[in-house]
Structure P
Amino acid sequence: MELSLKNPVAFFDLETTGINTGTDRIIEISILKINTEGQEDVLTMRINPEMPIPEKATEIHGIHDEDVKDAPTFNEVAKKLARFIEGCDLGGYNCNRFDIPLLAEEFLRADVDVDLKKRKVVDVQVIFQKMEPRTLSAAYQFYCSKNLDQAHSAEADVRATYEILKSQLEMYQDLENDMKYLSEYSAHNKFVDFAGRIIYNENGIEVFNFGKHKGKPVSQVLQEDPSYFSWMMNGDFPRYTIKVLTEIKLREFGK
């Protein structure tokens with residue numbers, strides 16, 4: 001089944017130096033862009049992370065420091081990537097919890113204004129886990145009857161993700177072939193930031209989702225405990241979380 005698209009959709013996958021979305025860096029990215037007529041355009045590139053690649057990461061994706069020493073840095077390719085996904089909805093495997101938060105951090109570091117929060121996002125892993133809890137390789141075998149021989153190659157993974165979503169739409173009749181519906185269905189939670197440190201409560205109010213102020217409205221905490229803002233600004237939090245917190249503070253200050 002082909003996707004029903006109102007906008008182009010960019011499926012993407014990252015290989016990285018690690019799993020900390022605030023401090024780790026991208027070393028390979030592959031984007032499979034599908035236009036509204038079903039035509040495909042692929043952009044795959046290695047990226048110099050400007051930091052050593054840990055051995056544990058290399059054991060997973062097979063990429064060594066030597067493989068990326070002459071590759072461009074993210075700063076050098078950020079604008080090209082932003083143009084490539086401009087106007088696109090997004091899709092990936094575990095992208096809500098990992099790929100999108102890390103990509104947002106990279107764009108912020110490069111000072112390139114790309115608001116990924118405004119995009120509809122389909123996380124194929126979430127659909128898979130709700131329907132058939134397994135791994136990407138198992139999902140590929142289950143839905144497509146194929147072996148993922150090059151798992152953790154960004155392009156192989158991103159193509160498998162695209163094929164899985166099409167098969168999911170064919171298999172599950174109650175899934176709507178609509179990016180807005182799939183984006184809402186595959187969302188983990190109503191996160192305000194990508195890391196889930198700040199979420200919307202049942203009344204649509206931004207509340208902290210961690211620490212001593214968990215469940216409290218952010219605006220209330222900023223008024224009653226202003227030192228908490230300073231603590232977060234100086235703490236080891238993702239840049240996008242700090243960006244969201246600052247926006248809330250500026251909005252509340254302006255009232």
Structure Q
Amino acid sequence: MASLDERRAGFKRYKEDVARRGKPFYPFAMFHDTVMSLVVVCVIVGLAVLWKYTHLLGVLYTAKADPGTTSFVPRPDWYFYFLFDLLRIFKWPDSVILGTIGVPTIALVLLLALPFVDTRMERRLSRRPVALVASVLVVISMGVLTYKGATAKEVLGSETLSLVPSWAQKEGFANNPTAVAGAKLFAQSCVTCHTYNNAGSSNYGAPDLTAIGASGQGVAFFERYVSDPSKFGNTIMPKFGQQFSKQQIHQIAVFLDASKGAK
């Protein structure tokens with residue numbers, strides 16, 4: 001009751017101070033915030049129009065986007081780098097929800113609940129060690145996660161790359177280093193369009209290659225096809241002969257020939 005009486009007395013003093021020498025938050029402060037927000041939005045829209053029609057702020061793009069690219073590694077905007085790195089920590093499928101929704105939601109709920117939990121009038125930092133330490137830890141954590149997310153080196157197909165050992169065991173080429181090397185190249189460059197042992201994505205009508213070696217076409221055929229598929233009527237698949245060396249093309253061909261379905 002004493003705490004409640006103190007809060008009521010403090011609120012009464014606040015109202016008296018406002019009536020005597022100040023202005024209430026509503027509508028005066030809210031009006032100022034609204035006007036300032038409108039100014040910020042107008043500045044952003046103006047800069048966007050200036051960038052679009054005058055190019056004074058730089059070109060719109062250096063090259064058109066290629067929807068069929070197999071080498072682009074998507075990255076988030078800078079203000080999501082902390083979440084980007086958080087996903088690298090919670091990288092297991094069962095913990096993705098915790099990293100993307102659980103942790104940020106808990107932090108937001110705690111932030112919204114803070115004014116209702118801590119109702120003290122004291123605002124000096126020296127008298128609020130818990131709040132000060134918590135704020136510093138949050139700022140440091142966000143800064144570290146943002147920095148690590150910004151400097152993270154992503155490898156195309158890095159998640160699929162971890163499946164190569166299981167592929168080798170299922171397909172029976174674990175003792176063939178050339179096929180294993182080809183499987184790694186395949187995991188990094190081909191799973192954006194092809195599927196293999198239930199991994200990857202099926203795009204542009206690309207077939208599943210889990211048992212492609214059972215066709216009996218041989219290593220030489222796969223080398224020619226992967227190097228320049230347009231010679232075989234495939235104008236969608238990239239010409240990997242322009243991206244990979246002959247040795248790498250041979251490794252991929254050996255891998256495809258060894259893929260005859262799960263043993």
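Since every read-out is calculated from the coordinates, none of them should be taken as a lab result. Since the structure is predicted, the reported quantities are computational estimates derived from the model, not experimental observations. Cβ atoms are built from the backbone, for glycine too; each structure is taken alone.
A few notes on this one:
- When mean count of other Cβ atoms within 10 Å over residues 9-16 is computed for each of P, Q, the largest belongs to: P
- For mean count of other Cβ atoms within 10 Å over residues 41-48, the highest value in the series P, Q is held by structure P.
- Here distance in nm of label points 7 Å out along Cα→Cβ at positions 17 and 241 was derived from just one of the structures P, Q, and that gives 1.9; the source is P.
- Entry that produces 14.9 once mean projected area of the Cα convex hull in nm² is calculated, selected from P, Q: P
- For -11500 (helix-only ellipticity at 222 nm (-39500 (n - 2.57) for each DSSP H run of 4 or more, over all residues; to 500), calculated) the corresponding structure among P, Q: P
- With relative contact order in percent (Cα under 8 Å, 6 or more apart) derived as 16, matching label from P, Q: Q
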